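**Q** Before anything else, here is the set of structures, which you'll find just below.
We did not get these values from a lab; they are worked out from the coordinates using the rules stated. Here the structure is a predicted model, which means the values were calculated and not measured. Cβ atoms are built from the backbone, for glycine too; each structure is taken alone.
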Structure I
Amino acid sequence: MSELQLKEVREVVRKARASSAPGPSGTSYKVYKYCPKLLLRLWYILRVFWRRGRIPDQWRVAEGVWILKEENSTQLDQFRIISLLC
């Protein structure tokens with residue numbers, strides 16, 4: 001597996017919607033879009049995990065939130081689940 005490149009991380013952040021809801025940490029993509037030094041630090045952290053070939057247990061947790069598909073939804077199939085990665 002090749003080394004994780006900074007340009008790959010930058011591209012993911014660039015393509016992400018700045019209006020996306022932040023995760024449980026409260027950090028949104030806006031932080032990384034407008035603070036290049038923090039993006040660089042994120043890349044350093046990601047490279048460590050990439051090299052080890054292991055994702056931290058805390059990053060393997062997701063919280064499901066039910067979202068209405070229609071305003072007056074009454075049936076279970078009228079909802080969808082959005083996973084918030086912790």
Structure II
Amino acid sequence: MIVAGSDYLGLMTTLALVVPLTTTDRGWPNHVPIQGQVDLSGQSFAMSEQIRVVSRDRLDRLAGTVTPSCLGQTREWIHHYLMDRAPRAVD
């Protein structure tokens with residue numbers, strides 16, 4: 001899942017800030033369930049603790065778009081790791 005904002009993507013034209021997905025439900029609160037219009041083989045989870053920068057050449061297809069809530073929750077976890085603040089509870 002690409003988590004970078006448009007400013008970053010406009011500045012870093014060859015890179016993307018991403019969070020990998022897993023199909024394993026570990027029950028961890030920081031593994032955000034993927035919700036939205038996505039072309040995935042099954043339920044997937046964003047592993048927010050494994051944020052990385054990759055070359056855009058490695059991104060071969062668009063799998064869809066996650067909901068604003070899904071993206072927001074993932075970004076909150078990333079912010080938590082960088083700023084050492086706990087994200088708010090999700091209903």
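**Q** Tell me which of I, II gives -11500 when you compute helix-only ellipticity at 222 nm (-39500 (n - 2.57) for each DSSP H run of 4 or more, over all residues; to 500).
**A** Working: I: -11500; II: -7500.
Among I, II, the structure yielding -11500 for helix-only ellipticity at 222 nm (-39500 (n - 2.57) for each DSSP H run of 4 or more, over all residues; to 500) is I.
**Q** Further, regarding this structure: Where is distance in nm of label points 7 Å out along Cα→Cβ at positions 40 and 72 largest, in which of I, II?
**A** On the way: I: 5.6; II: 1.9.
Structure I comes out on top.
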